[in-house]
Structure P
Amino acid sequence: MNILADLFLTFAKIGSFTFGGGYAMIAMIEDACVEKKKWITHDDMMNVAVIAESTPGPIAINCATFVGYRQGGFVGAVAATIGMVLPSFLIIFVVSQFIDHFLEIGWVHSAFMGIKLAVGILILDAGLTMLKKMKKKPFRIAIVIASFAAMMIINVFALHISTITLMVTAAFVSLAAFAAGRGGETR
């Protein structure tokens, strides 16, 4: 199959059948692009997830653009990105035409409640998969534990801390560790 069509159809499938945003899509992107198609390695996937999170735009679209570029250059990036965006756009467009009455339907409301739970499970699965495949070094484990503790404290005490503040703090800690001579442990 033509790589452009394959990129478009692969990401259109992911974009069509994944609810909950980019974090929920990471597991499906990894399954399609790393396990099945072998377009990128697991290390590439972890790196692109980190980079996609820290760049403007939705993480799933950034991941699709990266994989598309890696496989088909600029045109591949466009094909993968359109494949990821188009299904969601069309679904939201149709739903928006009927939104006033849409959520009043009992089975639709129940379906969205189930989807909300499934999204949480997909996000947890993506995180655990990355954690399992991470190279286990003391500094990395300390960062994971500290990040988990910070998330729990923020959620339990309903603290309003900006995601940007957390990302800048994480970057500062990593740079400080690198500057202190622990740079070999963070790779």
Structure Q
Amino acid sequence: MRQYLIAVMVGSLRKDSFNHKLANAIVKLAPPEFTFKFSQINDLPLYNQDDDNNPCAAVKRLKSEIVAAHGILFVTPEYNRSIPGVLKNAIDHASRPYGQSAWAGKPAGVLGVSVGAIGTAMAQQHLRNVLSYLDVPTLGQPEAFIQMKDGLFDADGNISAVSRNFLQNWMDRYIAWIDKHAC
């Protein structure tokens, strides 16, 4: 059976991030042939085109992780109806210089959790727009706009029984998407 490496991009740096908790929990729903590597994005400098020809070690590391991955899992909060700056910064770094994007052709899934009633719907839409431009085939359905409520996670940080079926379905569709599109 083929093995898959998935790069996980969490768009939150907060210590007790709901999205980091969601990312940790949802990867447990994947089959054993999938390995998830969380990419560090908190040490990237602000993107500056002047640095394209001489990127720092953190940027080189990020790009190499993306290139090595068979797919990407984005888990993002919503800040001011869009994606967080730290996630956009990572996307910009890995897409440059022009013509040398690490993202091109990497299949992806997008989800997120927020205390708001519509979850992270606007952030996910903005992220999908960016990913479309970068030639990242992104799972369209099912969408996962998750509201953070008591009972989403169990005491051990796993997806609780209340949301397990929905999120297992999302993961199953994501797995099929990666299997179909991975290089």
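With distance in nm of label points 7 Å out along Cα→Cβ at positions 132 and 156 derived from the coordinates and found to be 4.1, which of P, Q does the value describe?
Working: P: 2.7; Q: 4.1.
It was calculated from structure Q.
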Answer label among P, Q for the case where mean count of other Cβ atoms within 10 Å over residues 116-123, calculated from the coordinates, equals 18.1: Q
- line: One of P, Q was used to calculate mean projected area of the Cα convex hull in nm², yielding 10.2; that structure is Q
message: Can you rank P, Q by distance in nm of label points 7 Å out along Cα→Cβ at positions 52 and 76 and just name the one with the largest value?
response: Q
- prompt: Given that Rg/Rh (Cα atoms, Kirkwood Rh), for residues 12-83 alone, derived from a single structure, equals 1.00, which label among P, Q identifies that structure?
  reply: Q
- line: Value -26500 of helix-only ellipticity at 222 nm (-39500 (n - 2.57) for each DSSP H run of 4 or more, over all residues; to 500) was derived from the coordinates of, among P, Q, structure P
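Read-outs: derived from the displayed coordinates by stated rules, not from any lab. Owing to the predicted nature of the structure, the values given are computational and were not obtained by experimental measurement. Cβ atoms are built from the backbone, for glycine too; each structure is taken alone.
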